[in-house]
1. Upon calculation of relative contact order in percent (Cα under 8 Å, 6 or more apart) from the atomic coordinates, which of the structures P, Q produces 28?
2. Tell me which structure, out of P, Q, gives 182, 55, 34 once Cα extents along the principal axes in Å is calculated.
3. With distance in nm of label points 7 Å out along Cα→Cβ at positions 156 and 340 coming out at 1.9, pick the structure among P, Q it was computed from.
4. Hey, helix-only ellipticity at 222 nm (-39500 (n - 2.57) for each DSSP H run of 4 or more, over all residues; to 500) derived from one of P, Q reads -24500; which structure?
Structure P
Amino acid sequence: MNSERSEVIDLLKACACVLIVWHHLVFYSPMANVVAEWIPLLETFLLDYALMAVQIFLVVGGYLNAKSWASAVPKSAFDLFPRLLFRYQRLTIPLFVALSVAVAITALVRPYFDHSSLSNSPVFIQVAAHIFLLQDILDLEAFSAGIWYVAIDFQLFAMAMACASLAQAWQGISGRGSVIRKAFGFWLVLTLCSLFVWNLNPLGDIWGAYFFGAYGLGLCVGSWRYAGIKISVRTLGLLILTVGTMASAYNPRARLMVAVATALLLCWYEANECNAIPCLKWKWIRELSNASYAIFLIHFSVSLLVSAVVFNFWAENKSANVVGLGVSFGLSVWMGRLIHHAIETPKPTWKRCLQWAATLMATSSCVMLLG
């Protein structure tokens, strides 16, 4: 019997969330420098390898997007722009909340905490760029860590849905075949272009095309069951492994291997008919997965505040810095769950989106006036 909820997806999202939060704690917090004297290997792992967990989010994001769209075809009408606007609302409402907190906390600790992780005082064009997810494209400083991923997620979603829209148009003209198979073909072409061309340009990481290789692997696995392609999911996994190996041989990338491994795990899950896995049905995994986006958004602000307190009172105390890192992580999870339930879970609307965008603008204006 198929699981009503994917325990594998929950586990992947929860693990990726924890790794990325700890990567940022080590990368941005001075507490990690003190603790590193005790456990240098852990710091090295978190700095050099934990960020690769972003690849898990990319593959899973593509997988869930494909399954959501493919399972609705042709039961519901496809409208590209309403889908894009709805996705924008879902991403930006909790984002604006987290950015408002980040701007306020940065201004609060600035007089007492001189550290490179603090962003400069905001300016209006910077605020507008964050609202429209253009800060990296315009080469403007971000208010918080990891905000680039939100913009990339929206770009990837737009690219995937544009392909789906083209597939729908093609289906309307031809009247033959499967619209999902056509979308699968478009996604496959973009995935190969990304793996062998776009992802090789390090200056291209402000665009979704750079990351479409990982996202596209998820799209292909997620749409396979609905596309009616006459190959088994095990064969699909073998093809993904072959393409990944060829792309890695062409230009070695450890992050690509993480994406391929994630896609292969999802292939195995599909081959298992997405059956429930009782040993993974733990409430804390499900709740951490649900709140992973909100935790990702708020953890930098929490870390900034805790780092400022520890830096001013126990800067050289190793035990206090260890506790500070633990408190930062625990508070990030707690705050993330709070934002998830209070802000992210309610249905997104333009009214709520504009209210929180106005809150970000008002917070930034106050900081500019008082700064």
Structure Q
Amino acid sequence: MPAPSKKRVFIFLVPVILVVVGYLLFGRGDGPGRGDRGERVAAVEVDAVERRSLKLQRTFSGALEAESRMVVAPKVGGRIERMEVDLADRVDRGQVVAYLDDAEFAQAVIQAEAQLAVANATLAQAESALEISRRENQRVVELRETGISSDSEFDLALADLLEKEARVKVAEAQVSQSTAALESARIRFGYTRVTADWPEGDATRIVAERYLDEGETVAANEPLLLIVRPDPIVAVISVTERDYGRLHAGQTAQFRTDAFPGEIFKGRIERIAPVFRQESRQARVELSLPNPDGRLKPGMFIRASITLDQVDDAVAVPESAITRRDDQDGVFLVSEDGSKVDWVTIEPGIRDSGWVEVLNSTLTGRVVTLGQHLIDDGSRIRITEVAELEMTP
């Protein structure tokens, strides 16, 4: 069979070359191409501008703390004879929680009672002597008036009376001193019964920590027990300057903790620190949570979600529609006939669930959500549900 001539091979390849060149120049029929006047047409995806309610929420990490903590410590030192409560026990206000060895304090009470008895006896003796002196002085005064008693005898009787009155006053002071000493001894004796006392309010609290055991020696004012109030409980979070100005007392929050996955607890902001910590540049915020069943425990880690701001009827665009050109945020707004786009600068506001508030704008219509890298202001487009975007210019 004769070999094909070069002319026939050339004629066969020309159509193939033309097809390839056309495909490369104009692209596939279902991809970006050029319009009737040779303009590039980019395939893009779009979505509508909507008016919707948007919330600005932040989630902060923190930990739970007891709202009220009280350290129970004895006012006198001694050996612990008996502990009445243990870890996690409930304690009533005024309940005795421990007993200390009271032998020394009981002896001090007995000694003070004896000293008071001596003082009372001394006072009785002084009062008796004073009564005798008064009678003697009265007799001398009567004899002086009749001229029988001399002035010197009168002076001696008066001096004796004044001395007896002074002795009575000293004896009365000794009785007061001994009475006070006895009362002090009794009070110190009472301190051997260690009680849990806190201000009026909740009647029952819980032992959070126990520091010493029976038989150990405790010093005066040394911690013995830590008692906390379980309900309500306090969540403590730290916030930065970015969010600080949006917080205020009374704001509600939702809490989650790993101890109870899937459950949501509710509370509110009670206190906001007026200063920032220098080392972290954050401020302390305390939130109160009802805890009637005591399930939430001090020390648990929590995540608090707080709504910082809310707009009920905001102009919103999909977050994917926002792009940045020349250091400005903006969107590509699709023309009414869907054939081209215009670049519109915007000021983003609240971001919520994939949508972004457009501030100070009456933007309406549709915006490009996919394919912005292929277009510029005034570019022609072709809207597709699943845009096949190509980087080829």
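What follows is calculated from the coordinates using simple rules that are stated; it is not laboratory data. Given the structure is predicted, the values throughout are model-derived calculations rather than measurements. Cβ atoms are built from the backbone, for glycine too; each structure is taken alone.
1. On the way: P: 33; Q: 28.
Label of the originating structure: Q.
2. Of the options listed, only Q reproduces it.
3. Computed on structure P.
4. P
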